[in-house]
Structure P
Amino acid sequence: MRDLLLQCAGVGAIVVALIHGVLGEAKVFARARIEPERLRTLIRLVWQASTVAWIGCGVLLIAVPWMDSGAARHWVVITMVGVFGLSACANAWATRGRHFGWMALSAVVAMAVAGY
């Protein structure tokens, strides 16, 4: 059951990351006016870098049950709880709790902690 919770957390992390990337392109950058253009490109790349990083975190959470090391499981879960926990807090604070992202990120954290 613990392994299944970690894998669900990983799938959730990937889903949240994909939604983050798509909404960023469709909603945020479609309306944002950022000058100069190279700065706009840089900000988009940084936005999508977090998307790719969250996908990588999700893949690690999915792979943890097949790792033969208890220490690897410990540090992967602890690191991902920190990453997604901080992201959830930042999202809740920045949007004053009006965006569903902090709830989705918190669900990933809860599943990872339960699977620890």
Structure Q
Amino acid sequence: MRHQKAGRKFGRNPSQRKALLRQQAISLILNERIMTTEAKAKELRIVVEKLVTLARNDSGHHRNLVMSRIDHTPAVNRLFEVVAPRYEDVAGGYTRISKLGVRRGDAAPLVLIEFVA
């Protein structure tokens, strides 16, 4: 039984999983929307929403916390200066996942994950 085993593994070891989610978070912050598989988008949503919640309070400490998680200066600056100010009065639900269909090669379900405007 798989009780209380939260999170998806994606057939990767923990460091590869962490790198995958970090890079997808950077791409989402820089491009505002990305196309990926449904499982990856659902895990990415958890990571990005926590980052946006931290970035809503623009302080040196919160910048250091976000930088320790994604370690990409342009993405951190964009998160604090462009993305997070949009959600000052919103208490969560910063992203939207829209289904697109299946991928042609392996029939994996594709989705579009984007920031809610």
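Every number in this text was worked out from the coordinates using simple rules, so none of it is lab data. Remember, it's a predicted structure, so these values are computed and weren't measured experimentally. Cβ atoms are built from the backbone, for glycine too; each structure is taken alone.
Taking 1.7 as the value of distance in nm of label points 7 Å out along Cα→Cβ at positions 34 and 50 derived from one of the structures shown (P, Q), identify that structure.
Source structure for this number: Q.
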Structure from which -14500 was derived, helix-only ellipticity at 222 nm (-39500 (n - 2.57) for each DSSP H run of 4 or more, over all residues; to 500), options P, Q | Q
Check the numbers for relative contact order in percent (Cα under 8 Å, 6 or more apart) across P, Q and tell me which is largest.
-> P
